[in-house]
Structure formats: C-alpha cells, structure tokens
Structure P
Amino acid sequence: MLIPYDTLSEDALIAVAKEWVISKTADIEELPDIEKWTNDVLQKIKVGELLIEFSEENQSVTIKSPEEINFETETNENIAR
C-alpha cells in the first residue's frame, strides 16, 4: 500500500528516508554523507521519483521507485492468472 508522503509528519518522513539511506549504504566501506543523501531522497519523494510503500505482510515501510512498484504489480497479476 502506498503512503502519500504528505500524510506523514516531517519528523516521520525524515526518519523513513534516513533509515532507507542507511540500509542502502550499510555495505559501503566509506560512509557517504547520510544527511545529504537523506535530503536527496526527501526531494525525490516530494516530486514523485520515489514512493513510500507500507507492506502489510511484514508491517514494514520502504521506499521504491514507481518502476519497482509497477513491476511488482505486474508480476503479482501474472501469478494470479
């Protein structure tokens, strides 16, 4: 289920973005500027380049591109047929 970013408080939105950035950079030897990356992600969320998705199955939140979400939807529809 997609969560419109503007339904989250600013603190919650920042926390989701920061956690996502940290999870994506965990395996990088030299840590990037987490604050800069978080701000970049926030901007991409606000213009629709990235979307916030809540998984009811495992009660978690993640950030995905619209293409990732469309691919998953198409895959699930094909499996259901």
Structure Q
Amino acid sequence: MSQESKLDMLQFVEYSDDNFRVYKCPLCKTGTIKVHDSVFYGRCDSCLATLIDYKPLPHQVKFHESKAKFKLNIGGYGSG
C-alpha cells in the first residue's frame, strides 16, 4: 500500500478546544485518536492502535522516497 493511500484512509474529525487533532481510527473504524499539539502521536480509544501524525517537509519526502541502499541524514538538533 502506498503512503498516499494510507493518508487517504485517515479521516480528520475535528480540532478540539483542548488543542487536540481528532481522527477516526483507520484500523477499527469505530474509535477516535486524539493527537495533542505538543506531540506527533496518539492512541485509539477503542483498539489502542498508535497513529503517528507526521507530515514530512519536501526534503524529508525525497529522503523517504530514496531507493538508495544506504541513507544518511546529518543535521543539528531540530534541523528536520
């Protein structure tokens, strides 16, 4: 399954008043996953699946799509 189709399965529900992004769980389809603004992951309240809410920058997409046998990403803390 391609990365785009996985993202297409992710259904955003709402942005809550307490700074959470709320998604419908793509695995069990019944639970919701709350991701707080201060982190990049959340857990389904029904099946406990973990969702990583990571949106790569353009240079990170190129890195992830690379077919190179060895990859190296060097940078200071927080360089992305």
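Numbers for the structure displayed
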read-out	value
Among P, Q, which structure scores highest (criterion: distance in nm of label points 7 Å out along Cα→Cβ at positions 13 and 61)	Q
Parent structure of the calculated result 2.2, given that distance in nm of label points 7 Å out along Cα→Cβ at positions 21 and 53 is the read-out and P, Q the choices	P
Comparison of P, Q - label where mean projected area of the Cα convex hull in nm² is highest	Q
Top of P, Q by relative contact order in percent (Cα under 8 Å, 6 or more apart), largest first	P
Structure (P, Q) behind the derived value -17500 of helix-only ellipticity at 222 nm (-39500 (n - 2.57) for each DSSP H run of 4 or more, over all residues; to 500)	P
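Bear in mind that the values in this text are calculations on the coordinates, not laboratory data. For clarity, every value in this text was computed on a predicted model and none was experimentally measured. Cβ atoms are built from the backbone, for glycine too; each structure is taken alone.
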